[in-house]
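Down below are the structures I want you to see.
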Structure I
Amino acid sequence: MSILVQNVTKLYGEQKALDNISFEVKTGEIVGFLGPNGAGKSTMMKIITGFIPASSGQVLVNSLEVGTNNLEIRKRIGYLPENNPLYPEMYVREYLGFVASIYKTGIPGKKLIDNIIEVTGLAPEQKKKIGSLSKV
């Protein structure tokens, strides 16, 4: 997966959350965002994943433009913010089925969920409520 960020700025009113940010992550590289609270780490991640638009600039994920191809990009990249949008009263398997039903994957539901559980190592947790899981 590659990510190209060119001259991205994000404004909230007159407040600049990001100011002309550019960087590239090539396929196979592992990177992390480091910085103090308010530095723009979460804002940049939300822009890369298409959850919020940049005020200006361009972001490409695998040569797909964010803002134009958000659904395709979200199929290829995952983002889980610290305050995640989960339903704590749902069971892990139930929640995965709920989310999978939103996307048209062409893969039968049970087979898809079984595969997700296997790939992510969630087998021991699949019958637990999300609210009982550790963030670690």
Structure II
Amino acid sequence: MWKLYLKSDEGIAIQSTYKKLKRSLIDEEQIFLGVVKYIDYEKEWIDDGNMLSPFVHKRKSYEHEQEVRALVIKWPTDEQGFEFDNETIVDGLRIKTDIETLIERIYVAPSTPNWFSELVKAVVNRYGYEFKVEHSKLNEKPLF
């Protein structure tokens, strides 16, 4: 997946768990967490009894991602009620997160030069965190 999501050799991935993600969200917003269900849209249907279902379904060809989504609902309203032409979120949405609870480990892409890995470690230390930063070993030959 490194090659799928990086435009260069430099990149990082954050390792966490569903439980840690849930505990790390400390925002006032009501946040819904959902594990994405990968389906064949020609053979399976999205549950129409849950308004969040469309946001946690994806084509089966993306199943390798094993994605979790955090959703916040922002209804387009004005003084008179619903106004569907109103923007609800402009320039993203800031969600307060306890990153010490969230982050289990930081992986540096396997093809990343050592200087980049050292830079990531320096930034982690500079901000007083103790996350383990590890160079991914996916490019190494297996032992067998």
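Quick notes
- Top of I, II by volume of the Cα convex hull per residue in Å³, largest first: II
- When helix-only ellipticity at 222 nm (-39500 (n - 2.57) for each DSSP H run of 4 or more, over all residues; to 500) is computed for each of I, II, the one that comes out at -8000 is I.
- Structures I, II were compared on relative contact order in percent (Cα under 8 Å, 6 or more apart), and the highest value belongs to II.
- Structure (I, II) behind the derived value 3.1 of mean projected area of the Cα convex hull in nm², for residues 34-73 alone: I
- Structure responsible for 9.6, with mean count of other Cβ atoms within 10 Å over residues 90-97 calculated and labels I, II on offer: II
Bear in mind that the values in this text are calculations on the coordinates, not laboratory data. Note that the structure is a prediction, hence the values are computed from the model and not measured. Cβ atoms are built from the backbone, for glycine too; each structure is taken alone.
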